[in-house]
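The structures considered in this document are given below.
Taken together, the values in this text are just the output of simple stated rules run on the coordinates, not laboratory data. Keep in mind that this is a model prediction, so the values were computed, not measured. Cβ atoms are built from the backbone, for glycine too; each structure is taken alone.
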Structure 1
């Protein structure tokens, strides 16, 4: 729970206050004085008697009681200062903008811990250290600029980087994006991004709270908390967009399984955001554009009317929308003919609706009205309207503003002429309180991301019925490390995961006996695989289409001679398309389940989807359609299709298994062979790790 004295203090002290507004201590005072804050402001600086018109105390010991303190002093002085404020001055809100803490040295980390322990001991709240500060509709406790004009319906912006926040605000403000609060949490010594989300969730007021949340983060300290509160906020009607940076190759690991190689930190973040319903962005422009889209009415369908007086931008936008799952449907019929009759000759209404460079404000009104009332295959509109510099756009933007007020279908203004009609655009943003999307393709990509991001997955889902008691007995008797074939087969059977029926033999007579038992022949060919080597194909350890006893005998001898081999696995051959299911456990994110094309193609194509457990069969089925190779699963060039219902059920059963057995650290079912009749695992590896 965030202490209310941080959020709405009645008195604030700036320790390290300065008359020099080019220093953090001076800018803090200026920004606070310029903010709506009506309470008492105190300053502390032993070298000053007055700071920017405020009486200045020589030391914190001389202060009266004060609700909130903002520190802009050297890190080494902060612990003692916090001690006095927290224990003697009843201060409960703290913002520390100073650097030199855990991000810099062990000594700094010790300062940070001391400060956090002190603030925790009195039930206080801390933002920082090493941050630019905090801003809400009550006051400005930040030293950076620009300081946006705050709007209760604007964006709640939570960031782990103060400098990045400046650049994000600059881009957003310049295009009309408004803000309700800015939380620059810095080192997150006490309060991180997840804690702010928890606060926004637990204090959510459907009448007063902002509905748009913007996140920039370089780490996720508590994925489960983020998932819980993001999902809750979105289910309450909020929308969340986020950048999570720092997830490239550095997040991958050297692993002994295909799943381990795929399970980068970035893949886990993708899975988390998907389950929560967060729109993931990858740069500042995309982030602010997605949030700007959130500030408009929700797009209910995928069909866009592209209204333009310039053909090129309309074509480029149409390409982006069409390539990313949305549509620019053809418009025709009597109503389209009627609309065309109201436009200048040479115009077209087929969609894009191009009413030429000479198009008028009145004509724009006709077009928008037709898209609103006459064309049922249109869900939303965008208007691309700039100027070649021949005339002003005041009337056009006035009509656009009025139509945005009255139309039920969302309208997105794309006003690209930021020089030729800069005054009109400034008026549109400042006086009409609108947002501009200056670049059509950036807008299109962002809109498609919003449209394609699924709703949050339910917190509690129905999982397939599995034999948990049998699973637990198997896990409890096994040691850490890779499980023996008999043991992991026991797990697969208990979870209802289809597998090939095999034997593991270390004697030739046993191999021949099994071959005779199953009737090894051209009609019942066998597979023989080494047991021991990690990647069987790489060492020549897989023999297919064994059709007679003589070949069984020769291949047994050959396989047993391969280094690290201690047995041979044998089973009747199956047929179908190679698919894959894997799972891996992360200490923070929990189990992540992967699935996609299998066999050797997993190493080459890496065409997989991933989700955080639990995952239902319905969720898996929908995600399978996102695979680049989905058409392979559907069957191409005479190849039999994979039974998608059975495949999705097997994915859900793996999810249920790892939840029943959290000791499973890594798991590969690769490949499973899928066809219309079955989806069956023909090779498996399961590694247990009971101790962390």
Structure 2
């Protein structure tokens, strides 16, 4: 797993970068930010036009903005990415359409001549090359000043060389061919390709914008007044009418209904809510009216957190992108040398200066590394956005490589494959005051973060003072309740357990309760398998992945669960601090391991695994340690997360393979004179278009669950 940027000592700043024209621009900005004192990590993504910087508190955003401005770009903090992308797209459209008209007119005059046509074409070409193509010349000047050659350098050199040569021939009336048409075609078709790219980048963010747009603009307060959602504060009570969306995160205090969370988490089945239930902002209310008390607003809501995580993931680089960036950085100087070599060699072997120049221009144009630059970031952008729609949050682009090699998926049992909603089915006691003892045990359990504590909630009777609470991982908990020592846990926590408290035939979890070292009562607890757990395991085995069940429960209980789910490999009776050791042991045996968990005791194992996966119901510690966070409690989404990550990586590899192949074929054709500048421009634009189109296919990825898949209803009571 890639190191997680420190969240406490470092500050997170995100900018929108305006003016970048290729990935070389992004690399230049990123390197400049990394060279600032106090910067821990910096990622600049051309596809999303964003920078994400983790830095110390001594470095302010204005300093970073000045560094970006010195490079010729504009850094906008708290800007609207969609607005910037729309402005970029509009600017390209305004220049592309006139450039295309001029290019087509110039091509037409090759077949239909009229008096003064050469001078007319020269005038139009000047507008096309210098006005429409000014973006390339300006960017090329910055690249030369900063000694970082890129795509714009090639375009600028090619168009200016063709235009300048043609103007010299026209003005001096030399006996050589004019190549205004080639210069026009280069500008027009490259602009067309960039227009396609800009449009694709804007529309590719639809999935993330759709999440942001789910929150309503107004909230109806309990007193009947309306308030803009951004003015809500924690503690306010608001009404959610049937068919409306919840304004912000909160707890239901009145009403019964069902909420549709499909657009926020990918879960297709509505969830029943009642007083005490938590609801997230943006979910769609069903037939009942609800009164909700706000618990989080603005950037603290779950929807905002998910959007922020997805944006952070899109701003990072996949390891494979480093290869593309490295190739692109060395590629442009090499292309310039090849173009100069083509010019010189063709002149030496007797070609006319016009032919030699045009071949060199064709080399410059056809070799533009646009497809290299777009291959990775656009696929990551589209793939992570689509994953978010399916309820899977990818922590970073590094996750893509991890999913590729994973061959073993290890599931924690309680709260992951089981419902995590255990209940007490029987109680045995030797004490005379059962209600007092059981209530004390429930009060002590209320301090525990373990899912099994939920089973004790109905036993709480009145308020109790809890002190000296201590957790004994794998064994139980101890503490004082109203001054009396209370122990709740396994038999190992006691020195004496009366035989009448034990039930050797019970296949669930048995916990003992005592005031001191002798157990006085026992409770039998059961937890049901999640309805979709059997299908989740089946989906993973269909992907040729080995599934392992890892549990702290007894072998008898763990094997019962494994048999229900068709899991062959079972590791049981594992203490929490031993889970990490078992993950490491699997890795030592040559396995590439994904760990799926939800509890704080799973955090070390999640961090150790090659791929950590947490369910949404898990603790914050578990989610922070995970590479993939499943936004539902449906374990089937684990297969979706792995599958779409693998698909995204496959698209990236396909893009890079095409980019390499394209240049391997196109450059020799240009060198040998078989590819004119016009066709070179068309070929280069088409190459970028194919990369964009291939990346956009990820938007069509469908959940492996399938629309017609039905939950497997398991009524078997399985222990926690």
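Brief remarks follow.
- Distance in nm of label points 7 Å out along Cα→Cβ at positions 104 and 592 derived as 3.4 - corresponding label from 1, 2: 1
- With relative contact order in percent (Cα under 8 Å, 6 or more apart) derived as 14, matching label from 1, 2: 2
- At a computed -14500 (helix-only ellipticity at 222 nm (-39500 (n - 2.57) for each DSSP H run of 4 or more, over all residues; to 500)), which of 1, 2: 2
- Comparing mean count of other Cβ atoms within 10 Å over residues 272-279 across structures 1, 2, the highest figure comes from 1.
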